[in-house]
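Pasting the structures in now, so scroll down.
Each value in this text was obtained by applying a stated rule to the coordinates, not by laboratory testing. Nothing here was measured: the structure is a model prediction, and the numbers come from that model. Cβ atoms are built from the backbone, for glycine too; each structure is taken alone.
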Structure P
């Protein structure tokens, strides 16, 4: 359980944390290679190799998340292609209940994502969670990915917060490790980011299986009774 009394600011990743990662898994590993193969008269395996190689070259950098980079590299309108599968955008269980409760408790609630602003806008348009956040921040606003050195310090330009009294939920171990190096005090991973894939093995961070399990109202501090 997060020590809710010791936390003022709660930061949530988006894809794989608040939203089912299946949308993104399907897009990048199925729809995009298939579209690229059709557009360039390639066999599927060749198209998949090109997409995978391109991904590996920029993994861990802001370009990996940048729709403009992928559009220019592959010649595909990524934003428009994503709009063809918006039915796959799904909010994870008990997300809205937790966000609502954190707001009622006076916590500062932030969405901090590596997603490109166009992706962020698309997800917010097709869910009902936008209203719960005091700020929605894309790492593209800071010119650093969340796993890059200095991101969490630079974030304080947009949002003043006390790292020791901040909680971050994220499905990415590199992101969580960088946040730890930069002093974020409370860190939780997500056990099963993609509902159609197996859960993650236990690692160095506590894992959330269901946000309903950690609702502050369900785990009152005994000393408060």
Structure Q
């Protein structure tokens, strides 16, 4: 009696396994490229001057984002974020550290941290090496405030938002805050809103997000 050769018995399965491995690696590589693209788009100097000229309900806001701790492990990016009105850039009203990483097979997550002694870091986007004095362990995570992003197939823009009502806020009587974003090569649109216990908006833009044009 003749028996099938070992190669005939196992070769098709081996090919499928090999192709599956290549497919997973390819997806991971693409996700890594997309993550790097997201960070590149987020990094830079932005302002909402054009929007403020079109609509007086919006202020001219200056937004500066820089990558820090570039020697950290691959797959995780850290960004310093500073936001101020154009008339008082020396007094930013928001300073944060974002931790940007992959989330699942095709998603991304931007976690939000606060800084110790924020006043010490005003203007530090001009010299990101200053943050070498800090470590991630020195930061405080803002629980529930992470933004989860995906890529739109139609135009390649990154879109995302916070989830649920877990991002605590006490500003102007708020109970929680939400944030949604859209990020392209030319623009970062950010819509931050605060809501009270009854779900009524108590702070933030009401018509739509701030349109920050990359400079």
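From which structure (P, Q) was relative contact order in percent (Cα under 8 Å, 6 or more apart) calculated, if the value obtained is 15? Don't jump to the answer; show the numbers that get you there.
Values: P: 28; Q: 15.
Checking each candidate, the match is Q.
The value 0.99 for Rg/Rh (Cα atoms, Kirkwood Rh) was derived from one model only; which of P, Q is it? Present the calculation step by step, with values, prior to reporting the outcome.
Numbers: P: 0.99; Q: 1.13.
Source structure for this number: P.
Kindly point out which one of P, Q the value -7000 was derived from, the read-out being helix-only ellipticity at 222 nm (-39500 (n - 2.57) for each DSSP H run of 4 or more, over all residues; to 500).
Working: P: -9000; Q: -7000.
This figure was derived from Q.
To which of P, Q does the computed value 0.10 (FRET efficiency 1/(1 + (r/R0)^6) of positions 41 and 161 (r between Cβ atoms, R0 = 35 Å, to 0.05)) belong? Mind showing how you got there, number by number?
Values: P: 0.10; Q: 1.00.
Corresponding structure: P.
Here distance in nm of label points 7 Å out along Cα→Cβ at positions 57 and 145 has been calculated and equals 2.5, so which of P, Q was it run on?
Values: P: 1.5; Q: 2.5.
Value 2.5 for distance in nm of label points 7 Å out along Cα→Cβ at positions 57 and 145 corresponds to Q out of P, Q.
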